[in-house]
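Enquirer: Listed after this line are the structures, all set down as structure tokens.
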Structure I
Amino acid sequence: MRVAVISDVHANYRALEAVLEEIDAERVDAVWCLGDTVGYGPRPNKCCEAVSSRSSYSLVGNHDLVVLGELSISDFNDDAAEAAIWTSQVLTQESRAFLEPLQPAGEVAGVDLFHASARDPVWEYVLTEEAARGTFELSDASLIFVGHSHVALALSDNGDRISGGVALAGSEVELEGRWLLNPGSVGQPRDGDPRAAWLLLDLDRGLAAFRSEGPSDRKPGGPEASLQRDAGRGPAQLP
């Protein structure tokens, strides 16, 4: 079974289109979305329509929930709050009907999915070893996916320590043992690479490939450089 895993589209339809075009070329069996289809970007309804029609399993994220009135605007920074207010005003009934039944956590094919983390599937960022360990401890699955941080990650748990870290586009992971993966963000990457990120999962072969689409103007030696290694050599270490 081959699965495309996407997350944090954030109403960026141009980025989503680019990713879906590549997903089509890969002839995957399923698409999983880890939430935050809306928020920040200008085309929430087009993104809801596309994710609804293409995804076989979707989660809801914090930006989706605030637009639906399930979270308080005061929980968000000024930019996110302004975007949420606008999105709530333009969101169609069809988009609402897609988002409203979704949950922030789920399980598919033995894989645990969380928008944020197992401890707090709506809000917690998995960006530290402690946060990753918390999710590993609360899940029995050998493979776990999270989104929310907008940073592609590949973390493994060997029982004694958490290893791995930031995963660059082009890197692949052999899924032996227990892994926690974040595909990165389609619509608003925050790892220094502006390209739309997603992940190609091959459950039969036990492989995960980190992908990105679109032009990149990332320069070597930027603020994220200490967390990175060359693409194709696996993930960099978390700080």
Structure II
Amino acid sequence: MRGFRHYFWTPGRPWSSIRQWFAPRLLRVIHSALMCTLRISTSGAQQSLAHLDGEKGVLFVTWHDLTLMPLHMFRHQGVATMMSTSRSGRIQAAFFRLYGWPTVWGSTKKREGIKALREVLRSLRAGQSFAFTPDGPKGPRHQAHPGVVYLASNAPTVILPMGMAASSCWNLPTWDKYLIPKPFARVHMHFGAPLALPMDISRDDMQVWQNRITQGINDASAEAARQIST
């Protein structure tokens, strides 16, 4: 099994082509089957989704470990996301595209990351909405990075925090403790109050708004957990 994994992840052919075609489709089958078993409910969605009708795009944000439900709920809605150019990132991007998610290529490398942020900024101003995980792609877990603050302030646009909770779930042994609801679980997704950022935020105020975004997502997650427990 270890040998198969080694060959599967090699960058050369034919494994790269097999990986790019097979893995996203297998993930979609598994994901779709799981979604069919879940009892899904939402709160605050009407207020947040109304922002999609505006002239400018908006920024939906949630934590890296909670992306399974937004992937399902925003399928074929034209909401875009930014993906890493790594091998795993390309597989994830192909998986998301099967659900109708446009992709902007980004990177943790400074030069490529800045270029990607500028492309997202242009798209936001043109009306394209995005979903971001502000603690991704490598953490720290549940701490918002400054990139989403820069985008919302310079577009300018609103940030819409989302939280999710499940009555029963698995947490993967990854840095983000990725959450996968167990089959037939109750799942609730809460859309929090919009965050309207001022334009041209100073460096001194950047951390303040990172903390507010962190709190906004945590509050949405807490409300989702409360809804599940009632």
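Values in this text are rule-based calculations from the coordinates and carry no lab data. As the structure is a computational prediction, the values presented were derived from the model and not from experiment. Cβ atoms are built from the backbone, for glycine too; each structure is taken alone.
Enquirer: Comparing structures I, II by mean count of other Cβ atoms within 10 Å over residues 41-48, which one has the largest value? Walk me through the intermediate numbers first.
Expert: Values: I: 21.1; II: 15.9.
Comparing I, II, the top value of mean count of other Cβ atoms within 10 Å over residues 41-48 belongs to I.
Enquirer: Output the label of whichever structure in I, II has the greatest value of Kirkwood radius over Cα pairs in Å, for residues 113-184 alone.
Expert: Greatest value across I, II: structure II.
Enquirer: Another question, if that's okay. Of structures I, II, which gives 21 when relative contact order in percent (Cα under 8 Å, 6 or more apart) is computed from the coordinates? Intermediate results must be reported in sequence, preceding the final value.
Expert: Details: I: 21; II: 24.
Corresponding structure: I.
Enquirer: Computing mean count of other Cβ atoms within 10 Å over residues 161-168 gives 23.4 for which of I, II? Walk me through the intermediate numbers first.
Expert: Numbers: I: 20.9; II: 23.4.
Of the structures listed, the value fits II.
Enquirer: I, II: which one has helix-only ellipticity at 222 nm (-39500 (n - 2.57) for each DSSP H run of 4 or more, over all residues; to 500), as calculated, at -7500?
Expert: Going label by label, the one that fits is I.
Enquirer: Continuing with this model, one more query. semi-axes √(5λ) of the Cα gyration tensor in Å was computed and gave 28, 23, 16; which structure, I, II, did it come from?
Expert: II
Enquirer: Next up: Using distance in nm of label points 7 Å out along Cα→Cβ at positions 49 and 81 for the comparison, can you identify which of I, II gives the largest number?
Expert: Across I, II, distance in nm of label points 7 Å out along Cα→Cβ at positions 49 and 81 peaks for I.
Enquirer: Can you rank I, II by distance in nm of label points 7 Å out along Cα→Cβ at positions 33 and 129 and just name the one with the largest value? Working shown, then result.
Expert: On the way: I: 3.6; II: 3.1.
Answer by largest value of distance in nm of label points 7 Å out along Cα→Cβ at positions 33 and 129: I.
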